[in-house]
Structure I
Amino acid sequence: MSSSRPAWVDTQDASFPQFVLWCLGALGVEVQAEASGVYRLEVPLAGTGAEPAPPHPYAHLAGRRIRFAAGDAVGDGAVEQVALDSPLMHWLRGELAGPALPLQAVAARQPLTVHELTSQLFAPYVVEGGHAHLAGCTLEDRPFLRLSFIGGTSGASAPPLVHCFGATDGTLVSADLIDNLELHQLAVPSWRVPTLDRAVIEQWISVIRQRCAARAGADAGTLLAVTVVWCRYAEGKLTFSIGLKSVDVSFGGWARLLADGRVQPPPYTCPLTGLSSYRLTTTDDGRITVVEAIAVCAASGRRVLTQDLECCAVTGRHVLPAHLQTCPVSGQRALSSLFRMCPMCRQQVSPSGLEGDRCRACQRLSATTKADPRMARILGAFPKLDRWQRWKMAETQSAHILVGASFWHRVLLVVDKQTLDVLHVAGGTRWSGRWSEATAVQRDEWIG
């Protein structure tokens, strides 16, 4: 769901005093709660860091316990009220600006192990006749930068608190991602987080601060704290096996979103068809694909890829190409079982290529001359044919059909268009429509 809030927002679930308590915890200062919103802490000893600590109002109390009030609790002479100009805040702001900072935090709800992701990673997939396993997965801590600003007047016990989140590419983090990763619910890391170069952090702070001010239309306030927030990003590979074959799906995403099922790993994309799906299966010859890419050959019943099938022009059934034949007359692809032999030219033709008792080519023979380039080529290959005075010709996609006539006899010749191989020779009389296949002697006499 999209949000209308800007990328930097007032935190609604954490007041200024609560934020102060969080900062103390992130600094490693032990804070213990007493009744009615009163807390106590032990002031760290000054000068124990890498560099000398700057003077602050509690320097003389180093090592002693201090009581302070947060929220609606009212301070008295022994209990200090948390406010912008209170001694505790002066000390805290000095600590937050120390050279060892920024603060380190992690989003509170994050998977700590790959095992916490596994069930959700596999949930979308269905593998027919096979199984899936995690081939590899890494959890990497990736940083966001949080700038925490305060505004208001001195003495205010609950000044406005504004957080601005930035990504490593210098852009502000969207409100949607802030919500989805729950970046308003942070915890002190319980594991060792990566170390960032100080110069890189300072440049990052400068860029995000400018972006935040530009988005706000004015200065967001006084920068109180800088926090590097670590979120775990998962990357890995799922392997799906069916029989002896296997395929992989690579995935990546924020671990929290993957574990919650709010983000799913991508579907498997079949390289053979380009189709994507979470349902995997195989063809009968063992190729792994998606269910949506599977079809059944209407002639053999085999499970194959839809793209492997062709449509029979006569029946409309989808079958493997091995069950189809190209009609030399119509050029259409049709089931081989439907083809019939033309009684005249002896070519196998589909029903659409037949016309009456003969194929359409034989029905439409037309007169030609020996000067026709096609005839000239054939006569050059078979000089004995020159004895026949009159010729008619037709052609199919694969053959020439020729009928030569003299005063009394006729000859029928079917020749391959490419090779001029003789496919059929028959003889007949001028006044008869019947043809008789030539004997070996007749073939030699007529065409050599």
Structure II
Amino acid sequence: MKWATAVSRKTSFGDALLECAEGVRQSLGPGPVTLALAFVTPHFAQFYGGLHENLVRALGPGTLLGCSAGGVIGGGEEVEQAPAITLVAARLPDVTVRPFHLEGDLPDLDGPPEAWEELLGVARTEEPQFVLLADPFSGRPEALLAGLDYAFPGSTKIGGLASGATSPGLNVLFLDSEVHNSGVAGVVLTGNLAVDTVVAQGCRPVGDLMQVTRCDGNIVYELDGQPAFSTLEELFAGMDQRDRELAGRSLMLGIVMDEFQEEPKAGDFLIRNLAGIDPKGGAIAVGERLQEGMRIRFHLRDADASAEDLHAVLTGYEGTLPNRDAISGALLFSCLGRGEHLYKKPNFDTSVFKEHLGEIPVGGFFCNGEIGPVGGTTFLHGYTSSFGLFRPREPGGIEELEPTREGELRDPAPSPPEPENLAPEDPEPREPEPLA
């Protein structure tokens, strides 16, 4: 198993794609490319339809997945508000890749899980892993994630919502030769592959851990037997001036998702916005449905808190790794609200990742929402960096043979020929659609 990633800032679509293809091909060496993921800024919107044809000539991937992106991540760089393409490529010799596109009705959660297996063409017993890209205006990602967790509870689901446009129909999803403006595109990966996840939600806790003692849906009336608004007043009273000012604009609620976690730490909380407060009624509204008995803790979000959280979750992940060298590549789905806008310095998340995990190829994009698990359940997040880290399920691998999509091994294909006439030279890049 081998991964590579490259980024190009060239303003010609053809030149940028060729530079990315040559970069990953040089890193991977000779042999077939099982899977490629491409993330393209809206400066190249007029060329979306030619991505697959050009990439087949340049790299010859077995499967292509990708989407439009308000910013791209790859080759150790995070490119925001500028023309760019990122390409991630992987050689997965003993892994089967099944691409899919979903749109319209999904199976009922009250029905049998076999309906989901039939929809995606994979059985739970195959222990599948999922990479998901969704259109933010039509993909119904939360319903899909609930269904996938129901049907495939032991599987990893990682991904993000396409970005770069703020109107329906302008974001795109790439799936081989198809270009979709709606729904969800993804791949199911089975075989000798495991996907670890690290979800950094960019917050630090404040105040004490409390229990929800009375609530209705997303409205919390009591915490530890006291009016919820009263606990909020006590929290503010105990803060210093800096935290009090920060809480006025970025106070969040963290929900412990694993009821058996006695001392929850970074990564154990699902972070949600406070949607409103009712001083007279003593209640607070949260951007998530709650249940009595759940444990919560308030959190603050800013650049320092986000950096602290990122270091904390990556440190925690490091502690679980028996062999760092087993990780061959990573995908990063990061919120549009992070990056240089938040940290006031470039390439922050990827630099911290490298500090903890070394020279692992990592690529991805800045999303309109990020997909990743907390406490064993998969959620759609905001303000988050969601990492998927890929390693063999078993040591070793089959370097001599490469599976087709149906899992039948074939001889490795020779490296694709040098591309010719990728695309005509582009005019000056146009202004992108406003970012979300």
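Only the coordinates and a few stated rules stand behind these numbers; no lab work does. If you're wondering where the values come from, they're calculated on a predicted model, not measured in any experiment. Cβ atoms are built from the backbone, for glycine too; each structure is taken alone.
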Can you say which of I, II returns 18, 27, 17, 14, 13, 9, 2 when P(r) over Cα pairs in 20 Å bins from 0, in percent is computed?
-> I
In terms of mean count of other Cβ atoms within 10 Å over residues 229-236, which of structures I, II is highest?
-> I
For structures I, II, which has the highest computed value of distance in nm of label points 7 Å out along Cα→Cβ at positions 69 and 381?
-> I
Structure from which 14.2 was derived, mean count of other Cβ atoms within 10 Å over residues 133-140, options I, II = I
A value of 4.8 was derived for distance in nm of label points 7 Å out along Cα→Cβ at positions 125 and 285; which structure in I, II was it taken from?
-> II
Identity of the structure behind 18.0 (criterion: mean count of other Cβ atoms within 10 Å over residues 85-92, calculated), options I, II = I
For 24 (relative contact order in percent (Cα under 8 Å, 6 or more apart), calculated) the corresponding structure among I, II = II
